[in-house]
Structure I
Amino acid sequence: MSSVEYTQEEYQAAAAPANAGGQRPRARIIPRITVQAFCEIEDTAEAISGAAADRRLAKSHVTVQMGGVRAAHAFYQTAPTPNLIIIESLADRDSMLADLDQLAETCDSGTKVLVIGSVNDVVLYRALIQRGVSEYLVAPLQPVQIIESIASLYEDPDAEPVGEVIAFVGAKGGAGSSTICHNTAWAMSKITSTEVVITDFDLPFGTAGLDFDQDPVQGIADALTAPDRLDEVLLDRLLTKCSENLSLFAAPGTLDNVYDLSAQQCSTVIDVVRSNLPYSFVDIPHMWTAWSRQMLIQADDVVITATPDLASLRNTKNLLDLIAKERANDEPPHIVLNQVNVPKRPEISLADFSRSLGAEIGAVIDFNPQLFGTAANNGQMIQEYEPRSKAADQFNDLASRIARISGDRKESGSAIAKLLGKLNRK
């Protein structure tokens, strides 16, 4: 391994392009419901089982059986119907409708029915809707299609949209994950012109307050002490305003207390934050606990910050493997390679790092102690202190990629601001 200067061609080969299309379905958490599925073929049963394992269905109870509509009819002769029944039928139109009419006699009021068939038939679809069927899907299906269909059945059209949670984690201590988180959040607030909050979970050593030259009296520790009391009013009081669209949910940064957090505490707080703000950038300290693991699994996006060395490579690979297993229906994490080109330090090249991970590198941040040190000491972000720097461009690109907006929309941000305007806190 040796110190390398990466070329523009090498960076373009390893770096992920900005996702301008917004192709990933918007994550929506599905409420605590009971779902029972009766399938005809194994592929459909596997797709539903894959959906059941997704983070968005974590609160729901899903069971899958074979036998289709006739098995469902027999089962509900002696059992109450759940919140949602998923029925797969390979029968023709008339036979399917007759079977469903028979099943309807055993269904409790309030039970929703989602039917999976094998033909794209608009006449059949209309007949099903007339009979009170909630949705009709055509096999073969992917888990994400099932997740989105279930979410749409339980989404309140008058409810405020749910904000997105972006979790930032370092592959090892000192990788600079907090710096990446803070600067990207700042860029996001400028690009989208909508509200962003930085939630600092490093309670004893968090640097969000220092980096933004703030000394808040209250913050996230107060919310975690009594998470069930946290609501929109209390949240507004605990947040520290840094700019028009950026707020801090700051850590106390003291050693007066020992903080033993539970996964439930953290989940409750994050649920309130995402219900009131479009973007929550969660700064997760470099530790491995039940709550930090849950934060990574439950987040809408994950950003891993690594340095070009062997320990970071191993740890990043382990994180990617875990996330791929637990978040099979989500996009892979964004990978930031930080502190690149330290003088006289042997480094793993960008190409080798990317090839070893089997993943693309989303951003490369050069080692620049003068720039980052001065900005930190001034309590400024890189975009404030040196907006024309290469690092500032990288933070803007990463924020645009997370927001899923293309380059021609970065300057004004008006379209995305209008789209997300409903999420601004009252």
Structure II
Amino acid sequence: MSRLPAAAESESDQPPLAGAHRITRRAITGWVLYDLANTIFMMGVISFLFPLWVRDEVGPARADARYGIISAISMGIIFLFSPLLGAMTDRARTRMPFLMVSTLICIALTALLGRGPFMTTAILFVVANIAYQASQQFYDALLPEVSTPENRGRIGGIGVGVGYLGSYIAIGLSLLVGTENKPRLFTLYAIAFLVFSIPCVLFVKERGNPTPRPINFAAIMESLRGTYDALRHSQKFPGLLRFLVGRVFYTDAINTVINIMVLYTVNVAVAGGLDKAQGEAKAQIIMLFAITFAIAGGFAWGWLADKIGPRRTLHNVLYFWMGIFVLAALVGMFKLPLFFMFVVAGAAGFAMGGVWAADRPFMLRLTPPHRIGEFYGLYGMVGRFSAITGPIVWAAVTSALIKAGATPLKAQGFAVLVLLALVLISYAILRPVSDNVERRAEPTVPTTP
């Protein structure tokens, strides 16, 4: 699509979306099930099995730093490509082919994890995570195809809640087959991801881009210049830039929690007198506990986002996180009993569902409908920037404290205080942002059974 400087681009200049279409229940079901599918990878591979595999390979003292570096590298690459991918999908006729290719790449590489030397598996994980993160960007941009402005928070919340059932599947598989044979478990995660992603591909029908453009280097550079101009003239999109900056900080803290929860739990269990195998078993149970509350949180926060708006909902979620980080820090710093990790995990799970149920519709309120792919590229870009800095900060803090003589657990406890500081900064940035922006025109989309 053609680009004018964002400050000069009038609403009447904006090309309309394709005509109205009917949203079917099976389309909504397919979209929701994809959330379940990719959550299997997020929980099973990123949050659970791959950190344990790294710990097995390098030992507990170096696990945080090694995993943090590997994660930061993968997120650094997708950070650079996020706006490029968004610009490409805005020019394409549909987004679904992008979702299909990225999903298949992630699935294929996941099935190969743990079958070779450390460096080989690390590289495979980096590429698989890049493909997963790209698929998330394409998937999020499909939300308007299965919802209306009036029910977007509820549909997004259902996606989050049902999506967390994928975490049950991931942890359930680990309990069923055990964690001793990690390559086999990686393969089972890949198969489950494939099975639950198929309905989205079959049932979600896009309106499509009414004015598709060629995807070439010149076109992509033109789209990226449009994105840069939109940010430079952010007064055209009230609150957008401030929201994106604030999002860097809270997703920095939350992505880091997702990444290190299992390693932290195992260290708490070992400090309490359990051995490594018992610690991993406790970590599985605690993760299931967190998932249960995350499912409830997805539905509850999604309902609240429709009731009081995404801005107030997100603020309440951040208050919740502040309390969680205080308690989590105390667990590590003072070697509190493992019971407190159940409290931390349950509260974190409930709050996790709230983040995605609130900030996706918040972003949509700030985004012009004909540039959803482009601005979701920015949305994903800032989230991924935080996913670079979070693991690096975590690795730097824990490594420095361990070198200074702290135990891995105590070092992790102090590092959690850094995450608390990031949430406080994000809240200060986001407070002035309003979600009462002028409603952008969207086609009427009737819903049918």
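None of the figures in this text is laboratory data; all of them are computed from the coordinates on show. Keep in mind it's a predicted model, so treat the numbers as computed, not measured. Cβ atoms are built from the backbone, for glycine too; each structure is taken alone.
Where does the value -25500 come from, among I, II, when helix-only ellipticity at 222 nm (-39500 (n - 2.57) for each DSSP H run of 4 or more, over all residues; to 500) is the thing being computed? If you can, show how the numbers build up before the last one.
Numbers: I: -12000; II: -25500.
Computed on structure II.
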*Assuming 18.2 is mean count of other Cβ atoms within 10 Å over residues 181-188 as calculated from a single structure, say which of I, II it is.*
II
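For structures I, II, calculate distance in nm of label points 7 Å out along Cα→Cβ at positions 85 and 221 and state which one comes out highest.
If we compare distance in nm of label points 7 Å out along Cα→Cβ at positions 85 and 221 over I, II, the biggest value is for I.
Say we calculate mean count of other Cβ atoms within 10 Å over residues 45-52 for every structure; which of I, II gives the highest result? Each step should come with its number before you reach the end.
On the way: I: 20.1; II: 24.1.
Result for mean count of other Cβ atoms within 10 Å over residues 45-52 over I, II: largest is II.
Taking relative contact order in percent (Cα under 8 Å, 6 or more apart) from the coordinates of each of I, II, which one would give 30? Can you show the working numbers first?
On the way: I: 22; II: 30.
The read-out was computed on structure II.
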*Compute mean projected area of the Cα convex hull in nm² for each of I, II and report the one that scores greatest.*
I
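Out of I, II, which has the highest value for Kirkwood radius over Cα pairs in Å, for residues 117-292 alone? Spell out each step's value before the answer.
Working: I: 18.5; II: 20.2.
Biggest value here belongs to II.
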